[in-house]
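Q: There are structures below to look over.
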Structure 1
Amino acid sequence: MAGEVVTAREARVLFRATLAVSMLGIFLGIFFWFVNTDIAVRIAAALLVGIVGIISFFRHSVFYRSDQERMGWNQDHPEFQFEVGYANLAIGIWALVAVTLNWGAFACGLVLAIYGTYLLCTLLLHAKGAVGGSTAQVPANRQRAVRSLFFTLFFVVFLFVFAVIGFAHAGVVPFTTL
């Protein structure tokens, strides 16, 4: 709409929800790893992929203008953001299906590995934003890109850790020797 004031408020709330769910998922995953490995992997898949993926869909696709404002972007054609949102939604839904239908540690490990691989690829974009490109010229945008780089790396590491735990628990070679 013409004259519509766009703020980053909605995207910030959704991003903070993503951070909170991520921290909860990592904490519960680690806690239950020592209690029940199957539950740990299911919790990690449900929270770190399912819920985070769905929240990310809303941030990138539904509230895309707010997300652009949060990231310091200005795009006339937000199709890229929609695609990112749809990818998050697709992976997130299948993670929740795998957990809900109790498809086991292998399926949960697989969605964790897929989401980890997808986000590992996004690290390249975050790295570019942190060290170069037009947005890096603005100090606030550069700082945001550097924070995003470290958070994404931290998150990706835990996605792969829980994927490996899931594969080992499911008896997938070569992970069974871990």
Structure 2
Amino acid sequence: MTLILNSTTIKLMKKYSLLFLLLGTLVMIVVMAKTGATLKTPATPKGILDLEFAYNTEKTTAVIAAWQPSNSVSFDNIAAAKLNTMLDFIFLFFYSLFLFFTCDKITRISKSKMGILIANGALWAGVLDILENTGMLFTLSGNGSAMIAFITTLCSVIKWGLALAAVLYLLGGLVQLVINKKLQLLFT
């Protein structure tokens, strides 16, 4: 069977790929919030973010200790953190590609040189998220170290900066497209 892609099919794929990536991003936000809910404890009020930003072994040890099963907690938060981190590999696929393609499209419409850097930064956020998740999985498996904690946090901080820049560019670009009555160009 031969698959023939004409220009109409390609346009539809482009149009719906943004919708697919947005939907995947939103679904994974909900899934990640649910699977990570038990990670919010008095000692780790930010949940998995407390591990992402634990930049040394003292801090990672405190997070791991807070998630150990105890008499008052019957579930294994270490397993929940591992699951949440594994699911983040799916999430990063969706959010980084959504931000990249959307920022890239806005960049092409607005002819912004800065937008090219921001769109590429969204892809780098995904790569850094992979490194961050790997470091967290090492730590959660008892193989952490000061270097792994530092690199995990460094990747996390840069990732968040790049992702935030992309989100702000996206929101600003959407406002500009609405003002200029060019929003429909985003889906062409």
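Values in this text are rule-based calculations from the coordinates and carry no lab data. Remember, predicted model here, so these are calculated numbers, not experimental data. Cβ atoms are built from the backbone, for glycine too; each structure is taken alone.
Q: Can you say which of 1, 2 returns 17.2, 61 when Rg and Dmax of the Cα atoms in Å is computed? Intermediate results must be reported in sequence, preceding the final value.
A: Numbers: 1: 17.2, 61; 2: 19.5, 62.
The structure behind it is 1.
Q: Taking helix-only ellipticity at 222 nm (-39500 (n - 2.57) for each DSSP H run of 4 or more, over all residues; to 500) from the coordinates of each of 1, 2, which one would give -24000?
A: Numbers: 1: -24000; 2: -26500.
Derived from 1, not from the others.
Q: Comparing mean count of other Cβ atoms within 10 Å over residues 63-70 across 1, 2, which is largest? Walk me through the numbers before you get to the answer.
A: On the way: 1: 20.6; 2: 16.6.
If we compare mean count of other Cβ atoms within 10 Å over residues 63-70 over 1, 2, the biggest value is for 1.
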